[in-house]
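Bear in mind that the values in this text are calculations on the coordinates, not laboratory data. What you see is a predicted model, and the numbers here were worked out from it, not measured in a lab. Cβ atoms are built from the backbone, for glycine too; each structure is taken alone.
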Structure 1
Amino acid sequence: MSDNQDSWLAMMAIIQAFHDKHDFKGKGGEDLTYRVALMSEELGEIAAAVTKGKPREQLAEEVADLLILVMGTAISAEFDLNAAFWAKMDKIMQRESRMVDGRIRVSEFRD
């Protein structure tokens, strides 16, 4: 494990090491359709943790699973997720928010 666990590069490196250890590239683990299905599965587990009142530690574990899958998808699809994150944040920070059905939405609204 890295000395700097708050480092994006350390996180990506350990996920790459996990992919390499299990030969994801050679065994279908980097197939994007498969990865999307796994992300849907993790979202279901997150929803179940919330709606069934599971302990916060279980919610944190499920969210970590999803984060690992998302970061691994950047490896699989060969794009810079860090750069995509910052580009998207720049874009959404310019957006206005709206209340929709009693909840805030920050989206690209087209009237």
Structure 2
Amino acid sequence: MQTATFDPSTISLSDSAQRHVRKQLNQENATGLQLHVTESGCNGYMYALKFLENIPKDAHVFEFDDHVKVVVDNQHWDLVRGTHIDLVTEGLNSSLKFENPNADTHCGCGESFSIRGT
């Protein structure tokens, strides 16, 4: 079993997630991938991803190998700081999995989460 270590000053991506995001950015002709949160789901918050052509100047930008950029707006930073993103394959399906050290609880389907103190 591997123990995850979270750095609250950054967002991290596994190697497989980096390759996946790079492929998606190329297909979408996008500059970066925005990670944000919406108030939704059965547990309070839900992750949302959006391809960006332009990177906002007032956002947190994290650049990985092969020029993969993940962008987080300031308003969502406290909800996702320290999150590790991995690409998980189960059977024939692959999806990004978010390991968020700020999340207190997750819904049964894994689509939504709550934050301590909210």
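Brief remarks on what is shown
- Relative contact order in percent (Cα under 8 Å, 6 or more apart) from the coordinates reads 21; which among 1, 2: 1
- When helix-only ellipticity at 222 nm (-39500 (n - 2.57) for each DSSP H run of 4 or more, over all residues; to 500) is computed across structures 1, 2, the figure -20500 traces back to 1.
- Between structures 1, 2, the greatest calculated value of FRET efficiency 1/(1 + (r/R0)^6) of positions 61 and 101 (r between Cβ atoms, R0 = 35 Å, to 0.05) is seen in 2.
- Identity of the structure behind 11.4 (criterion: mean count of other Cβ atoms within 10 Å over residues 21-28, calculated), options 1, 2: 1
- Source structure of the calculated read-out (Cα extents along the principal axes in Å, for residues 13-76 alone, 35, 27, 19) within 1, 2: 2.
- For distance in nm of label points 7 Å out along Cα→Cβ at positions 37 and 69, the highest value in the series 1, 2 is held by structure 2.
- Percent of Cα pairs over 23 Å apart derived as 48 - corresponding label from 1, 2: 1
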